[in-house]
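Next up: some structures, all given as structure tokens.
Every number in this text was worked out from the coordinates using simple rules, so none of it is lab data. Keep in mind that this is a model prediction, so the values were computed, not measured. Cβ atoms are built from the backbone, for glycine too; each structure is taken alone.
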Structure 1
């Protein structure tokens, strides 16, 4: 019987999830009944088992599971079984004492096309929120709410009039986000500033790295950003008068016309002051009603 271990010595478990391009190094501890190393074989060509260090004098061998780079468009379940070898090292029959490893080969999440409203929103939401390994991260529920609130801010600005928020001329969410001093790094979208682009790429890389300890959290994080951007998870505007701004928590407020509403996941969200809202109401000429 052999045990499958990760590089740090932890048991691999009965199932793992990997994505195109992933490589998972394993230590196989134990020999077959013939005192030789077992051979691990994959049931699908999408997953290769590559021997790295194999020496029958050592109780452990080192292997690597590699998922092919070619596109995986749907979920595939691959089995990795251990085989007892003959005198020439060729696999003969399964070792019933070594547990099968099931590998879920999953397709990568794809952000909406960059030339769509959902595309710019999804990328902005990934950049503007604290990722799962950030010190300001709380949980997935908080992440979803923060993303929803940001979309409400943008839609409220368009409805009230972008000219009130230094975004004169904006006609939709894309032109609003690209406006000067609106969302840092998106002024020249679809070209995104280096720092923000690096953050997007890092987030996607972790979400698609089955060997990373927080991969599942990142996958949910990206999927949530996509769903909110597409309008599939809208949520309610929590402010009775609407949200109109957000800033990184404890940073400078957006101006005298705003009042802090609530902090959420590393961001301070703002509504408009009653005085400013009142100033926007149409004036009624009472003399004409006499």
Structure 2
């Protein structure tokens, strides 16, 4: 895809950023991303969730009579990065094994999204961090956007014989494979599908390790169980309320500078989460990426 040479507008990053990003751990870098995410929505103000009852992944009963999202101020979806993100959500076929076709309009939408997020603090920080800590990451913003396009949007084969998947589709929208939901870790798409009646929330999943923290409506990280179009997602963890640029930035940093599993400690202001950010490659591109909640403290 040819990305127009429209350089991202400079974003004024935090004045106290470290001068040498080689000395900054991936966990600390994730916290910087969080602090830079000015497009993040505020719980119980911009949106409300109803977590209801918790469960173990193997419990069969439905522990949530009501939807997860009670309300979302969709005015936020008019912001440039959200608007460009939402334009991508009808570009894919959920079933693996069915060849994806990328139209000229869809390629333009990919470019619009990349240019929009590259004007944000999280993505400009991500770029600087990846240049300092990755292998052969281009300093030129246009070339970096081409790299982003390749690792997130280039198609590859996940099942069957054709190119049926991409990192973006798998992580943000999810796919149906062998009667199961895989991927699908984005809260915006979840909200939209729940509103359409395509998602049935089954309850949140108890943390893996003991914690006194309560799962409630102000949590920005939530492990949940749901059905999508009648197919079960047994366990899936999603950030709630964060911007698209935050998620792209975090997963890109882990892919370009980290390992398959990356320990991250994130202070969201109301809670402290110890996370394992997993990222796996497929055909040299992002195969999947998501966080696993290990501990949660209020």
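Key figures for this structure:
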{"quantity": "Among 1, 2, which structure scores highest (criterion: relative contact order in percent (Cα under 8 Å, 6 or more apart))", "calculated": "2"}
{"quantity": "Which of 1, 2 yields 14.8 [mean count of other Cβ atoms within 10 Å over residues 253-260, calculated]", "calculated": "1"}
{"quantity": "Given -1.16 for log10 I(q)/I(0) by the Debye sum over Cα atoms at q = 0.16 Å⁻¹, calculated: source structure among 1, 2", "calculated": "1"}
